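So, here's a batch of structures to check.
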Structure I
């Protein structure tokens with residue numbers, strides 16, 4: 001069976017730089033993919049993912065609940081008329097991707113996926129080869145202004161019109177200052193009528209297990225920062241926070257029973273209104 005490195009080389013048409021793809025270093029996108037049942041991972045990713053499961057067996061359920069939040073929130077934006085989406089830290093493709101959700105409302109809606117894992121780029125190129133309204137880029141939340149100015153992004157996204165930006169399970173991989181810088185850039189660059197979709201890991205729902213689960217990311221390039229509700233609410237400082245505000249992921253506008261659901265992540269959706277006259 002072909003391994004992930006060989007598969008990606010075939011997709012990109014060249015040997016990927018070793019600085020960008022280090023199989024011995026677990027990557028958050030691939031750890032998350034393992035929890036969702038994905039197969040394109042390395043041994044280091046699987047070992048890190050299984051550490052979290054041994055500590056807290058409900059971690060894969062939390063990943064699935066987070067994915068369900070993404071789908072509910074994206075559908076809300078699509079039904080509100082948003083036709084442009086930027087998914088930063090998108091991770092490896094799985095069922096119910098953003099473009100699949102929005103294209104049920106409007107097949108002409110445009111989606112840009114962004115991740116700093118080169119395997120995501122390889123998968124995206126294969127998945128979206130014939131899709132003219134969706135693309136995938138290698139990029140980083142910590143270089144947001146550069147990302148938003150990329151010609152490849154601007155070919156699909158008009159920042160003069162409302163956009164929905166997704167930061168789903170990604171902001172906890174940057175420092176407080178990096179997060180604040182990213183949030184300022186997003187708010188300042190997006191047009192009124194835009195939306196911010198955000199989910200974030202927390203220690204507050206599982207205080208006794210959180211520190212051990214956080215060790216899952218110790219050997220990655222992106223140690224995790226578990227933040228509380230007040231800190232997550234602070235990321236929406238310049239946005240109108242939609243009801244029910246910042247809430248545990250499975251409790252954010254649920255579409256089914258919430259008994260026995262997890263409390264590992266907070267979620268919220270913000271709206272940028274037009275400036276007051």
Structure II
């Protein structure tokens with residue numbers, strides 16, 4: 001039997017995307033927010049088309065969930081492609097000031113062009129866009145210095161677009177998460193599910209938790225072997241290397257939860273998402 005693909009495109013996202021494309025005409029700079037654990041999988045393929053010639057600030061959020069070594073690999077990879085990544089932990093405010101400075105720098109250029117045409121200066125208009133649950137709302141709250149938009153560790157919390165005055169220099173458009181209407185790349189869709197960057201109704205916890213174990217065993221990241229030997233085994237009491245992902249779930253379920261595989265799957269995913277398994281990326285720069 002064929003495993004159903006992971007697909008999620010609720011009505012509010014379709015409406016938000018249409019409204020976002022309209023508002024982008026008024027925007028000077030785009031903050032593209034991605035998940036630092038999966039920077040490739042959380043890149044919307046239509047972002048370059050939407051942005052056009054506008055200034056862009058690339059934000060890789062949840063930097064606390066990857067190691068400094070992995071962060072350096074991504075920094076070099078993006079810089080080789082002409083981009084400067086700004087790493088943030090928006091939940092705790094780390095790296096946010098640098099993002100604000102980058103947006104303001106784009107505003108200086110915009111106002112210089114206005115001045116050259118005899119126009120008065122105005123605040124730079126920025127928009128934060130990205131997949132659901134990558135941390136856009138937390139970033140906006142940190143930029144503003146207080147909680148103005150609802151932020152939660154689940155996909156689909158922000159549902160409407162609205163402008164927020166960050167300072168005298170910046171106005172920011174808070175937009176709901178956007179993602180492709182059809183997820184063609186199913187390995188990437190699995191990573192979105194593992195990282196909780198897609199609605200829970202779109203996937204099966206046991207399948208996704210099994211995929212996480214299999215993915216971690218093939219990950220060629222710094223300290224990956226150390227992670228596998230110590231983190232999974234010390235947390236669940238079962239050594240993972242001799243099991244496929246689904247077998248490992250069953251073994252842990254038998255060891256800890258009286259054979260309850262669904263409970264085991266939920267625990268494994270939650271432990272990964274909250275950082276209890278360590279600072280583990282699911283993607284490394286393509287070679």
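Just so it is clear, none of the values below were taken in a lab; they were calculated from the coordinates. Model, not experiment: these values are computed from the prediction. Cβ atoms are built from the backbone, for glycine too; each structure is taken alone.
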- From I, II, which structure was distance in nm of label points 7 Å out along Cα→Cβ at positions 118 and 134 = 4.2 calculated on? II
- Supply the structure label, taken from I, II, corresponding to Cα extents along the principal axes in Å with the calculated value 58, 47, 36. I
